[in-house]
Structure I
Amino acid sequence: MTLQVRDLCKDYPTRSGPLSILRRVNLEMQKDDALAVTGPSGSGKSTLLHVLGTLDRPTSGTVLLDGNDPFAFPERQLADFRNHHIGFIFQDHHLLPQCSVVENVLIPTLVAGDSKSEIEKRARELLNRVGLSDRLNHRPAELSGGERQRAAVARALIHKPTLLLADEPTGNLDRRTAHTVGQLLLDLHRQEQNVLIVVTHSAELAQLFSRRMEMADGTLHPAEVRI
């Protein structure tokens, strides 16, 4: 089993007591699985991604990725595990404006000690696969919104992560571009054979996924997308 989530809870302290955001979330996903998570704002979707991505620690429960409990690692080992095994795509592309497209894709490798020639080859290959082979040396300001997000997808995949997490990856795009980026994300997921979890408000994006769940009251439920 690639990803196992058991009784995951996340509380935040408030003056009136703990605020429960995630309530006993359970989830199992294997290699090649892709899941779209929908739900209203404030339902805990982004919190779930942050915990699964080890950006935030759970209050209780367990997360196992390839049999590893990342929260049992010391902080430096956890950061290394996150960098190599988890890829992130956000609503905002977060590309560095002073760097070229290929340099942005290579940023996660700067502290990893990777073979320079091999990792640069991987970066160029990914950019070719996302349709940016003629934009390698362009700056983000010279790209369209869809092109910036495609560069962000390539960056997330640079280390061949086991788990790919996307938080509203098409939220800043027009409908046509959003569909193109969503389909690209799924195509690359199938090629890379990772676990993909996408959080989205977009019914159109969610419909591209064969597996869909809804976050409600801090827990995940099987759901059909309603138009």
Structure II
Amino acid sequence: MLELRNVSAAYGNIQVLHDIDIVINRGEIITLIGANGAGKSTTLMAISGIVPVRSGKIMFEDEPIHKLSPEKLVAKGICQVPEGRRIFPQLTVQENLDMGAFLRDDADGIKDDIDYVFSLFPILADRRGQDGGTLSGGEQQMLAMSRALMARPKLLLLDEPSMGLAPLFIKQIFDIVKKINKEHNTTIFLVEQNANMALHVADRGYVIENGVITISDSAENLLGNQDIQKAYLGI
């Protein structure tokens, strides 16, 4: 579904990604793990069209997309849940969800999807008239994920969904990630500092160090890799 071919990206004169190659097949959960500053979020932002690709190609469903604007990528079915949630704090929960469906015009489908995200996160149904900025961190993460789902993505990009959350919320978020993947066959690319949780839900994983992909393997093999255990799993 998605392929990064020798992709390099930079912020001005500071190059962050160096000729990385990543392949994501339809229906998979893929995780990208690495230390802070390794290039994880930049990888997602390059896919989303937020950070320009300096060289290489990004292919989505056999079509080059690395020169497309972010809104055109959303229309093609790529949605990102950014690090730090970035909901609209002065809009209600309902209005945030409506913004997620901004490019759609199928009223019945939108209603069905709102019912679906409320079934995933019942607390949001209770708070539908409440301003997003008054929600807890965990509830805001739920809202950010729900807002992205309202666009009916084929590929969902999740950037550090567990950041700053209590353990109970973290488990709930990762359970929902698996559910979204299975129930809707939504392909998921997960960037996550919590490598242990990420590898337990993923099919395959990539390790990035200093903007370079150093390891690619099944999630099971990465969990059993002694170097990965020592560097990222605290074992």
Hey, mean count of other Cβ atoms within 10 Å over residues 70-77 derived from one of I, II reads 15.6; which structure? II
If mean projected area of the Cα convex hull in nm² is computed and equals 12.3, the structure in I, II: II
If FRET efficiency 1/(1 + (r/R0)^6) of positions 134 and 150 (r between Cβ atoms, R0 = 25 Å, to 0.05) comes out at 1.00 when worked out from the coordinates, which of I, II was used? I
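All of the numbers you see were taken from the coordinates with simple rules; none came from a lab. Computed from a predicted model, the values in this text were never measured in an experiment. Cβ atoms are built from the backbone, for glycine too; each structure is taken alone.
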